[in-house]
1. Taking relative contact order in percent (Cα under 8 Å, 6 or more apart) as the quantity of interest, name the structure among P, Q, R where it is greatest.
2. Which one of P, Q, R has log10 I(q)/I(0) by the Debye sum over Cα atoms at q = 0.10, 0.18, 0.20 Å⁻¹, as calculated from the coordinates, equal to -0.33, -1.14, -1.41?
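Here, each number is a calculation from the coordinates, and none is a lab measurement. Remember, predicted model here, so these are calculated numbers, not experimental data.
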Structure P
Amino acid sequence: MRVTYSAASILIGGLGAGGMAISMAGLPAFLLYFSLGVALIACFTAVYLKFTAHDEIALIRGGNLSAAIALGGNVAGFSIPLEKAIAQASSIPDCVLWGLAAMAIQFGAYGLARILIPDLSRKIEEDRLPSAVMLAVIAVISGTLAAASMTE
């Protein structure tokens, strides 16, 4: 016997006897934390774009791969611990505080990269891939380490 379900019956009434019910009870919390995550990523990106000496957006629009790699690596490096913060947050303020801690780690990592890679902004403007890749690697490593350090 083949059983079929319409999307409406699953969302409204569940799957019924013997099936797995689908609950939408967590949807408001999901939307809240998802929106908060998007807002924190946007905030991080805006501050990062102001913090750097070069204009990533203009460089990316001009086809500069190094700028795209550097920006993408830093956003990914921030997003990794943010995901952990969202997953284990006990409240919205708790999540925001851990998100701010992740931002501080990323800005510290960027400062370290500027020390380790002299003339970093100039090299990114000149589309020198090794410098951009190294910046992205430093950002992702600091993000994964920050995420692993967030304990309950």
Structure Q
Amino acid sequence: MSDCIPIHSGQIWGEELPLIPEKLYDLGYVDFYTRMMMGKSPKLVIRFKILELGEHFGVVLSKYYGVNRLIGKPKKSGKYEVGRGSNFVRDFLTLFPDQPVKRFDQIPMSRFHGVIIKGTVRTVAKGYNQRLIPKPLQYSIIGDLLKIKTL
């Protein structure tokens, strides 16, 4: 039996993994879910859609955050707990500095609804073990969430 994870037509763990150019994009929140990665690392995954008109309009990409623990089973809109200095809390407060965070297991994801976020897209070119990923298997993820776009 092989220890390899099968990869079929640009998908890993059932997710589409598109590859688009690295740059700053207007992003819109789609949804979030929780999952265990590699069987032991609890993650919060937030999905964003490219809102800029053009070839990549509507492409959905994910932003992955490590969390302290999942509350309940991993699922869409699952519950989680993050640490005070976690990347998710830092990104959340960068975007919504007026939103006090009193409990780190009850951060209001509703704040993401209806806003346009300026964020970067980056290419995943190395695996978890820092080995280069062959070009045909590389994919894009959301990099930094920088600010709320004002109209």
Structure R
Amino acid sequence: MITDTIAHASRYAALHPDFAEAFRLLQSLDLAALPDGQVPCTNPNIRLFIQTETLRAREAALPEAHLNHIDIQVPLNGRESYGWIDRSRLQHGQGYNEERDIEFFRCMPETWFDLEIGEFALFFPNDGHAPLVGTPGQTIRKAVFKIRSADCRIE
């Protein structure tokens, strides 16, 4: 997992073949002005979604993990809290959904952190993460980049 400011995102471009393009989009698009939904990207290894979601309490936030995608999550209109736990310590899997590349787990994250506007979190497949934590019932607008893992890329 990596957290940093959007201004520093390009520092991590060398970690994956598609990060440079994803960070260019992150730094150049006015994400907050985009409507909810999928944003067209020319790179088939990057999908970008703008979402408005309801926040929940920590106790209701189940960790999730992916096998084939890396997430870059970016709050657009306020603070969002996240839980984190290493994939090796996730327990009580609820079943992997291959179509959505996601599995939820019935256990609590071990670490909590907040992101503000202008910051991002990058979650690799080994990172169990519990997003959308905050004041229950309030909403957050956010951008979520889904980047194919290096071994699943389309050339």
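1. R
2. Structure R accounts for this read-out.
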